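Next up: some structures, all given as structure tokens.
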Structure P
Amino acid sequence: MITRRDYLRLSSAAGVALAIDPALLMADDSRHALITRAIPGTSEQLPVVGLGSSASFSRMAGEGDAAAVGKILKTFVQQGGTVFDTAPSYGEAERLAGKVAQKAGIDNQLFWATKLNVASGGSADPIAARAQLEQSFDRLGRSPLDLIQVHNLSDVPIQLGLLKEYRDDRRVRYIGVTTTFAGQYGDLERIMRAEPLDFIGIDYAIDNRTMEKRIFPLAQERGIAVLVYQPFGRTRLWQRVEGHALPDWAAEYDIASWAQFFLKFAISHPAVTVVTPASRRVRHVVDNMGAARGRLPDEAVRDRMIRHIESL
């Protein structure tokens, strides 16, 4: 067995990802239980770190590299992950992930979260929306699906109405809406107050904290689970910390990398249910899942983390 810290250190020294079977990777903090959060109003627990499939994962899927997708998904499951977030609009991500997971026999170990959007900035055709939903069922090979959300608040009356129908028919377990656009936050709040949502998906990062003021408290008040997108600010935070070492005090919270620093900040907000970073590299999946173990920052440490990033 090799520890995750040693794997990351050796890979960094070599300048490449070492060819190590992910099953042989042992988290340094394996003495700690995997951190999970309950879906509000249920007893169902989800690991706090999931796997997104936009950006780098989507590009990998678009290359048709089924073997690489298989390694990522198997590693994710081996490390204790379950929540896989995807969308029909993420290129080949939904289709290839479903195909690979079924072939590997791990599809039933995943919590499948996908999205619905046929509106493209206008009105949604209910027939086209049903067709997209059925396509997702076929691609992922599951019925019911765990979670389907209206992507970027597109024609919510039509598309969320359809999802409520599918939930009533028990073809989907949970429903919700997403946005990563600040200009839609007001609409999101209105929908959260008016509709019986199980989940929302929203962008959140250590340098992007607007949602802490109203959206997160509203989610807690309404009993809505929160999926976090873009915890690294896409590439923004990586650019900010480039050339900087982790502060020594980060180790007190079992933080071994900048990725874990950013993820643990997001996870430590009590409104957050799952953070879903995307990745196309096995070592990054292992590193990200390390943030789901060990100690979490308290409010004072969260403030310290913010000040440290702002000082760079």
Structure Q
Amino acid sequence: MKIAFIVDPLEKLKAYKDSSIAMMRAAQAQGDEVFAIQRQSLTVRDGIVSAVAVALRMSSDDAHWFEALASERQRLDAFDAVLMRQDPPFDAEYVAATWILERAAAQGAKIFNDPRAIRDHSEKVSITEFPQFTPTTLVARHADDINAFINELGDVILKPLDGMGGTGIFRVRRDDPNRNAILEILGNYGGQSIMAQQYLPQISEGDKRVLVIGGEVMSYSLARIPMAGETRGNLAAGGRGVAMPLTAREKDIAEQLAPILWSRGLLIVGLDMIGGLLTEINVTSPTCMVEIAQQTGLNVAQRVIEKLHAVAV
């Protein structure tokens, strides 16, 4: 198979932990041809979607993990599968990319995750479809509504709707003297909506990433455990990743969501759970595959490629 990965600039990817690189290596090990595409090279000319694709030869050396071979503009429907793995922020250019990729899909290109599904699934707001699995949650723009929520619950987490890696996340208590300033900054002085969630003290046991691949729930999560004095468990914020078998509650939630999300074309999904409650549904570029493989031997990246071989035919 010919598999193209739409990723951030190659020189910025960290091979020792990057899930996209793990999938590229797994694809090459399977005998597939691997290509990298930069989002800004996507074009539509006379209705035909193409991009500059760089053929890669992968290495196990994390310091020099790829060799760039031939580079040429190709139609996206010339690949057996295209994986959209661009990191947020989910801005206007990201949305434009999903429009272009949706046109490619209409021409027969097999795009994962499905562009429309990526666009329709806010990684934060999408959990509101499943309130039976979530902590008490509010999405609002007006400071009065958010302040009333803080007053009611007493201890909450505030987060922007378009962030990743723990950026812009604040824990705010009812008596926090900085709460109005935090609301002003996060909400851009009333210019944008934010999410508020009940604070879950079980964060001390980890913000658990549960991976779902093509409707199949992986048997281990990666618990991102906050460092001392920190609320956020995100690895990018200094959290420590510990692979753990799924609890019965985590498995139950994941297995109920898995067929729904897969039916929407979401091949790779990262469910975030704290204390057995769903806090986010990540669909843009879910990670943690490398850490799970290193600690348990469960090769999630290989499972992705196997699933592609089963469905991209």
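Read-outs: derived from the displayed coordinates by stated rules, not from any lab. Predicted model only: the values in this text are computed from it and were never measured. Cβ atoms are built from the backbone, for glycine too; each structure is taken alone.
When FRET efficiency 1/(1 + (r/R0)^6) of positions 75 and 259 (r between Cβ atoms, R0 = 35 Å, to 0.05) is computed across structures P, Q, the figure 1.00 traces back to P.
Given that distance in nm of label points 7 Å out along Cα→Cβ at positions 147 and 187, derived from a single structure, equals 2.1, which label among P, Q identifies that structure? Walk me through the numbers before you get to the answer.
Values: P: 2.1; Q: 0.8.
Traced to structure P.
Can you spot which of P, Q the value 0.10 was calculated from, given it is FRET efficiency 1/(1 + (r/R0)^6) of positions 51 and 243 (r between Cβ atoms, R0 = 25 Å, to 0.05)?
Q
Determine which structure produced the value -8500 for helix-only ellipticity at 222 nm (-39500 (n - 2.57) for each DSSP H run of 4 or more, over all residues; to 500), calculated from the coordinates; the candidates are P, Q. Of the options listed, only Q reproduces it.
From which structure (P, Q) was distance in nm of label points 7 Å out along Cα→Cβ at positions 123 and 155 calculated, if the value obtained is 2.6?
Details: P: 0.8; Q: 2.6.
Value 2.6 for distance in nm of label points 7 Å out along Cα→Cβ at positions 123 and 155 corresponds to Q out of P, Q.
Structures P, Q were shown, and distance in nm of label points 7 Å out along Cα→Cβ at positions 235 and 291 at 0.6 was computed from Q.
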